[in-house]
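Down below are the structures I want you to see.
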Structure 1
Amino acid sequence: MAALPAARVTRLLALAARLKTLRRRRALHQPLRGMTLGLLFEKPSTRTRVSFEAGMSQLGGQSLFLSAADIQLCRGESVADTARVLSRYLDGLVIRTYDHTIVEEWAREATIPVINGLTDLCHPCQALADLLTIKERKGRLRGIKLTYVGDGNNVANSLIEAAAQTGMAISLACPSGYEPDPRIVREAHAAAAGTGASIELVRDPLLAVKEADVLYTDVWISMGQEREQNRRLKELAPYQLNERLAKEAKPDAIVMHCLPAHRGQEITAGLLDGPQSVVLDQAENRLHMQKAILVELLARRGAMDSRH
C-alpha cells in the first residue's frame, strides 16, 4: 500500500475546503451529473456510507448500495468477473471490507476508480477528513503535533501516513502487541525525511501527550474483534484518553475521535462532549472530503472519456 503523494493531499484539502464553502452557501455544483457510484460494503457503516451517498447526490450523480451478501460474490463469483462487469455499469466504486488485499484485487481488476472506504489495515478517507479538520482549527498542518493514544489500528496507520505527507509530528502511545503496522511506519519514516515530519512510538501515554496540539483516539474493539473484547478492555485500559492526559497537552489542544465512540472506555464523556472536542466537525468533514475525492477521481475521468 502506498500513501497518497503530498501534492495530491494538498490538492484534495484545497478542493474539500472549496466544496465545503459551496455547500454552506447552498450553491449548486454538480460536476458529476449522469455518473453512478457503487458502494460495496462488507462492514456496517454510518459516516462512510451516508457521506458518499449524500456527496454523490450533491455533486449531481447517484449512488447504488451493494451489500456483499446480496450479489453473486456470496455464491462464489470471482472478484475479477464482478469487477469487470461492474466497471461496465458504474463510474466508480467504494469498497469497505476486512482484508486489505481484497481492495487491492478490486483495484487491479476494475477499469474504474476504486476507493478504499475502510479495511482492517487502513482508513484513508477518515485520515484525509481529519487533516481538513486540523487545518481548519489550527490554520496549518506542518509542525502540528498529533498524539494518538490506544490501539494502533487502521485509523492510526492512516494518520501516520497523513502526518508523514504533511510535515506533522505524530506521537503514538500503544501497549505491546497493539502497535501500528510496521511496514507503514517504515514507509512513513522514509516519506517524513522529505517533509520534515516526525513519527514517534512510545509506551507511556503521558509522554506522548506532552505539548500536543491534537489528541486522538479510536475504539478498542474494531469490527471483527468482538471475541477479543475482554482481553482488549483489560490491556488497553491504561490508554484511555482522559482529563489527566489532556492536562499534559497544550491548553488549546483539540480532541478527536472518528466515531462511533464508547464513552468510559477509550475516552471519557467529559472529553468527547467537552469544549475541546471537534468530533462533529470531523464527522461533517467526511462529507466534504468524500466529495473532493469523488470530483478528483470521477470528474477527471469523465473529462478524459469525453475527449475520446
Structure 2
Amino acid sequence: MVWPEWGAFAERVKFSAFLVFTLLWATFVYDPIAHWVWGLSGGKGWLNERGALDFAGGTVVHISSGVSALAAALIIGKRKGYGTESMPPHNVPMVVLGAALLWFGWFGFNAGSALSSGGLATSAFVATNTACATAAFTWAIVEWAHRGKPTVLGAVSGAVAGLVAITPAAGFVGPMSSILIGLMAGVVCYFAVSVIKGKLGYDDSLDAFGIHGVGGTLGALATGLFASKLVNSAGNDGLFFGNPSLLVNQAIAVVATAVYAFVVTAILLKILDATIGLRVSKEDEVTGLDLSQHGESGYTL
C-alpha cells in the first residue's frame, strides 16, 4: 500500500522519522479503521455493523490518509520558500506516465475488491474507468473556466480525484451514477486544491488532503446517495433509491474516520518530533533530500 499522506510532507522530513511514522501510522490508524469498516479477522467492526459501505477503501484508505496528510502538513510546517518561490512539478511527462500506471492499477484495486472474476468485478471496473475519465475531463474544463487555460497536470489531478471518489462506491453503483460521482469529484476537488488550500495556507506538497481527503469524503457520501441493491445485492440502497439511512451511516463513518485519523496522527507526529525529530535542517532542505538523506541524486547533469 502506498499511503497518500507521504506526499503531504515531501522534501522536509528525515528519512528515519518517515520510516518510523509509516510503521506507527499503519498500526495505530489504518489497522483499526480497516477493522471498523471491513471487520477483518472474521469479526465485524462497528461501522460495518451500522451498515456503512466502503467497497474498496474510501474511508479506510483515502479519508484516513488524506486527513492524516492535513495533520502532517499543519504540524511539520511549510517547505522553505513555499509561497514565495515557484515550485512546479519538475517533469510533467513523468507525472502523466505515473498517472497512467495508477489508472490501470486502480482496476485491480477496485474491481479486485469483488474478490472474484464475475459480474460484480466487471461493474466495479466500468464504474472506476467511467468516474476517472469524467473527473479528468471535468477538472480540465473547470480549470479552463477558472484560470483561462486547461493543463495536463490538472487533467491528471482530476483523474486521480475521480479514482479516489469512486473507490468506496465502485461495487455499489451503476455507470450513470459513476458519471455523476466523477463530475462532482472534478469540481469539488479542483476547488479544494486550487482555492481552499490557498486560503488556508497549509503546504500539502502533493495535495493529498485536497484529492484523497476531500475526494474520499465525497465518494463515501455519494455512496450513500447512489448505492443500489440492483448493482450489488450484498450492499444497500442509497438516498436516491429510497433509503436515507444509508447516507446517515456514511456520514457517521466519514466523521468518525476523519476525527480519529487526525487526532492519532497528530499525537504520533508530536511524539516523533519530541524524540527523534521530524524535520531535516535548513541546510539539508536546501541541498535536497536526495543528497542530504541518501547521498545520491536523481539526475546527473
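We did not get these values from a lab; they are worked out from the coordinates using the rules stated. Computed from a predicted structure; not experimentally measured. Cβ atoms are built from the backbone, for glycine too; each structure is taken alone.
For this structure, a couple of remarks:
- Comparing relative contact order in percent (Cα under 8 Å, 6 or more apart) across structures 1, 2, the highest value is found for 2.
- Comparison of 1, 2 - label where distance in nm of label points 7 Å out along Cα→Cβ at positions 81 and 145 is highest: 1
- Identity of the structure behind -19000 (criterion: helix-only ellipticity at 222 nm (-39500 (n - 2.57) for each DSSP H run of 4 or more, over all residues; to 500), calculated), options 1, 2: 2
- Which entry (1, 2) yields the derived value 1.00 for FRET efficiency 1/(1 + (r/R0)^6) of positions 73 and 273 (r between Cβ atoms, R0 = 35 Å, to 0.05): 2
- Among 1, 2, which structure scores highest (criterion: distance in nm of label points 7 Å out along Cα→Cβ at positions 33 and 169): 1
- Test item: Rg/Rh (Cα atoms, Kirkwood Rh), for residues 65-240 alone calculated as 1.03, pick one of 1, 2: 1
- Highest-scoring label, criterion being mean count of other Cβ atoms within 10 Å over residues 257-264, among 1, 2: 2
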